[in-house]
Every structure is written in C-alpha cells, then in structure tokens.
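Asks: Right after this note come the structures.
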Structure 1
Amino acid sequence: MLKIRLSVLALASLLAVQPVSALTIAENFATDPAARGWAVFGDTNLFAWNATNQNLAVTWDSSKPNSYFHHPLGMTVTSASNFMLSVDFTLQNIATGINPDKPYTFQIAIGLHHHATATESGFVIGSGYQAPNLVELNYFPDAGQGASVTTLMISSANEFDYVSTDPLELVPGAHYQAVLVYTAADQTLRTTLASNGIPIGPINENRHNPDLGDFAVDTIAIASYNEEGQDTNEYGGIVYAGSILAHGTVNKIAFASPLPVDKISAPAPGAVQFTGVTDWNYVLERTVDLRNWIPVTAPTPGSAGPLTLTDTNPPGGSAYYRVRAQLP
C-alpha cells in the first residue's frame, strides 16, 4: 500500500546566497557572507565569519543591545505566503541567569523579522508586547524547570502564536538541523529537528490564529536579544526574568518561498507527483519503518510544471515516500 509523506524538511548541499526563480537564500559560509549581502546590526562582536571552519561564530549575550546577523528577503512574507526556513547549528556552551537580577532562562533566536521595526529603539522582546512581526525558532535552556524548543509567530499588533515543546534539551557540541515550514492553506508552522541527521522531538505544530492579526516579515536573522523589559518581581518564590550568555556556530541557513515542493499527490503505486521549482533538484526517498530512508531516484532537476518521480522497484508491502528538495 502506497503512503505519502511530504518532506520539504530535508535540504542538503546548500550553496552560497543565490537568487533563483522562486526566492531562495541559501548560505553555507564557504566564503565571506558580507560579499553576498549579509550584515550585522547592533554589536558587531557577537558575529564573526570563520574562514577556516567555514561557519559563523555566534554569541548570544542578553546584556548587549538587540543585535542581528541578517539578510533581506527581497519580499514581505505574511500568513498568506508559503515559506521555509532551514538552519544547521551547534551550541558550544550556554549559561543562564548571568545577570543576578534576571536569574531565569532567556532565548536563543533564529528566524524572520521586519527589519525596520526590529531595529527601532522601542523593540523590546522581554516585555511581551513590544516586539511585533516575528516568525522564529527559539531555544530556552534549562534554568530549573526544563529546557524547551519554541516556535512563535507575532503579529503586527504584538499578538502571539506561541507553542513550546518541552522538556527538550539541546546538548552542547551536538550538531542540529532545524527546518520550519509554513503553509498558508492551513496557516500552520511545522518544525522538524534532527541531531546529526537523527530526528528528535517531535516538535509541536504552531497554528496561526487570524483573529490575532497578521505578521509581516522581510528579513532572515540570527538574533541576540537584549534582556531589558522583563518583569523582575518574584512569583511563588521564582523570578522569571532571565538572561543568557551562549556561544555556538551556524553552519548553514536557508529560506525559500514558495515552498520547493507543493501540491503533492500519488498518481500511481510507487509514484509521487508534485509541483517543484526550477534550480532545485528532487530525489524520491522511501522507508518502510519511518526511521531509515533510502533514495530510489537520481536527483532530478525541477521544472515550471508538475514533476513525477517513480520508484521502479517498490517493496511488496507498505511503504512511505517523501520528496527531498536540494540545491544543486
């Protein structure tokens, strides 16, 4: 019995930033990213390209001003857009509560923001009502009540769609791959997280509530937020205001809109049809246990119309299929 599982969540072979027919930003830091439009806002000491290791060294320091390593999308993305954000990263060390007045946890953030808004002096993440227009992956390290991976969508009116997966701790030194996929048809942000290619989680889905207003983002950013604006009062013996100092590396980061894979269907046993985009390659993968995936087609270039990939030697029993989208 044929079963289909869509996966635009497995990108590979990311190249340096390059515009394609569908908007794609893909960076692997093989050469200086500044030459391709990446820039730093805020404290320039928090971000450093490492030419030897071909990655970006990042410091998340909540004592510093809001700071971003960022690149414009060249478009404004809203809840009516289909889009994907992918990031490969490693956390080397993490310390929470570095400010004794803010002893709780604080976030590490990578995502999308509205740059003109996020760079204003009144943009304050800690208050809970002064940081509009965000779509982000956040990690809150453990500060006594468990670590969590969180996705959020904040509207222009500062209303939150906020979903946490906890307890879920990211191990210093491990290599992680996170992919966020937003589909406008059901207004849902779906996230996968893997460590060295092995899935962890699952990560809870985040569904946008249109009653909260729409978001509008135009920039991809690795964000180190300032800790000000939090409530420092004690509740039940706990001060929930937090602070953080963490170091890590970002090895790859990518954004695509529309999605590289759309309108997927099964026209025949062992066959998958979908709409792709030019300048991407596609591979059909199969599994019988949802753990071990094997490629069953060679990389096939995308086209402007529907594309069909076929498993010419399907197994006798049940199988699941997915489509891997990758830049050549």
Structure 2
Amino acid sequence: MSTRISSEASENGGAPRPPLALIAGPTASGKSDLAVRLALALAAGGREAVVVNADSAQVYADLRVLSARPSPEDMRGVDHRLFGAWDGAVSCSAADWAQAARREIAEAQAAGKVPILVGGTGLYIRTLLDGIAPVPAIDPAVRAEVRALPLAEAHAALAREDPERAAALAPADASRISRALEVVRSTGRPLAHWQAVRIGGIGDAVDLHPAVLLPDRPTLYARCDRRFAVMVDSGAVTEVEALCARGLDPALPVMRAIGVPEIAGYLRGEWGLDEALARGAQATRNYAKRQFTWLRHQPPPAWLRVAATSFDEAVLFERLLHT
C-alpha cells in the first residue's frame, strides 16, 4: 500500500485536499466506538462527520448480529453509511465496495463533512486508497472451465501458463489459483501484468488521518470470545436460521461469514450449541489474527499504530480536530 500521508495542498492548483479519517483494526478492537467518539468530537468543534463502513461483513443486511453492526444506540445520532447496504444474495467485491465508498466520501466532502472510514478489511481499504488492477472481464466460459478443474490440475496448469504466480501461491490456495489461471487464459496476460497498474484510488486526493488499532493479542482474543458469546445470546442463531432459509448459494460471502457455517452446523444437527460457540469463537480469533498481521505490516510505516486498549480521540486525531 503506497498511499501518501500529507496535509499539503494538492499539486494540481494548490487547493487543499479534503480530510479523510481512517480507523482500522482487527475485529473487537474498538474501532466503531472510536469512530463515533471522533465524530462527536468533530461536531463539538463545529464540523459534522459521517462514518463510512469498511468491513466486508457489515455491508450485508442479513448479518446485523454476526457482523456486530452498530445499533442506533451505538451510533449516538452520527450518520453511518454502507452498513447493511447489500442484500446477502449479492456478492460485494472490493471493487463494488470501493465504488460505493468513493461516492459516499465525495458526497460527504462536498457537503463540508468529514468522512470517517472504519473497518478491518484490508483489501477494501487498499482498493479504495491505492486503486484496483484493471483486469478485463473474464470470459464466462473460461471461468467455468477453470473452476471445474480439480485443484491439483489447476495448480499444474498455472505452473505451465503463469509459473511466477504459481510459485508464489500455496498449492492449497484454491481461490487464488483459480483466479490467476482464469486471468491468464481469458486475457492472454498474467495477473502480475494487470496488477502493475492501479486505477481509481483516492489516496493522493485526500488528506488522510489514519489510526490502526492493535491491542495486545491476549486481550483481543478474550474480546473475540466474549463478543461471539454475546452474539449467540443476542439472536445470532435466529439470524443464521433466517439466512439458511433463503436457500442462497453456499459460496456467497454472506454464507461463509464468520459464525454462519458454525451455527448452520448446529441447526443441521451436526454438533451442539456449545460446539458451535467454540467453533465460532475460534474462527473469530483466527480472523482477528489475520487482520492483526496484515494491519501491522501492510499499511505505510507513517500510519499511527496504537497498542493501547483505550483510546483518546483528541490525542489520536489532534491535527484533524484542530484544522
């Protein structure tokens, strides 16, 4: 991620870049609460703010409980956008979300409001700020042919047709192997060719104020366990039951969201509720670990990393609150 952090005037004409706050962190790190507190602090200084979701589970209307979507009480009167904006039957890709986020951010900035981006989905954040590789649409026939291949055959084919990419992927990484193979077969060029160019990023057009929350792992994992238990007590089973009743494609992101497979197994009688609770808590911890690792290493070094478990928005966003 190569986004520049700058408060300087834009290079094209000297106009100041509009502000964009970013609060990133793994699940259960306190992002949503900090975003609201920052919005209220800005409002106290006479600047209205809008919170924009950057979490790949919270985009789905079907996952109110399991995504820990902020309730009206949690929002405390602050405008929230792109929460529950997608029906579960429609997959929200990083490109789809980035297009919607660009629109929400531009509308907020045009109205003189400060957008506060909040979430832990690294691919979403990277796509919005740095842009996306302009890979042409994949031929449906090629996609169907590739996805029908057994994994070992697909990996062997990728090793012949795009050896550099094949060498960089684990042999068990089915989704990335299929993606790379369908790209080279459909476009005639390897994925690396397309990824060398990025389009649509807004990182150089905004005055970014980032904070990455990285509480110590034992505390984070304990929070994950408590959160999943609260979810089960707060209607997660009913939520998954309603989702399963829709008969959606099990490959859709909403059906693979953390907690859905674990509770669905309980509903099918494959294991008990205690087992579902244990599996869901473990899946949440695993996801938090992946987010933590990505957020610790991938964003630019200049981005503020915060290891504390409580946050003072006035300290973290001092410049934003006083500009």
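Values in this text are rule-based calculations from the coordinates and carry no lab data. The shown structure was predicted, so the numbers you read here are calculated from the model rather than taken from an experiment. Cβ atoms are built from the backbone, for glycine too; each structure is taken alone.
Asks: Consider the structures 1, 2: one of them gives 0.55 for FRET efficiency 1/(1 + (r/R0)^6) of positions 232 and 296 (r between Cβ atoms, R0 = 30 Å, to 0.05) as calculated from the coordinates. Say which.
Replies: Working: 1: 0.00; 2: 0.55.
Clearly, the read-out refers to 2.
Asks: Of structures 1, 2, which gives 13.5 when mean count of other Cβ atoms within 10 Å over residues 40-47 is computed from the coordinates?
Replies: Numbers: 1: 16.9; 2: 13.5.
Source structure for this number: 2.
Asks: If helix-only ellipticity at 222 nm (-39500 (n - 2.57) for each DSSP H run of 4 or more, over all residues; to 500) is calculated from each of 1, 2, which structure is the one that comes out at 0?
Replies: Values: 1: 0; 2: -14500.
For helix-only ellipticity at 222 nm (-39500 (n - 2.57) for each DSSP H run of 4 or more, over all residues; to 500), the value 0 is produced by structure 1.
Asks: So Cα extents along the principal axes in Å, for residues 64-247 alone, computed for just one structure, reads 43, 40, 30; which one of 1, 2 is that?
Replies: Numbers: 1: 43, 40, 30; 2: 55, 42, 37.
This value belongs to structure 1.
Asks: Continuing with this model, one more query. From which structure (1, 2) was distance in nm of label points 7 Å out along Cα→Cβ at positions 56 and 160 calculated, if the value obtained is 2.5?
Replies: Details: 1: 2.5; 2: 3.1.
Computing distance in nm of label points 7 Å out along Cα→Cβ at positions 56 and 160 on every structure in 1, 2 gives 2.5 only for 1.
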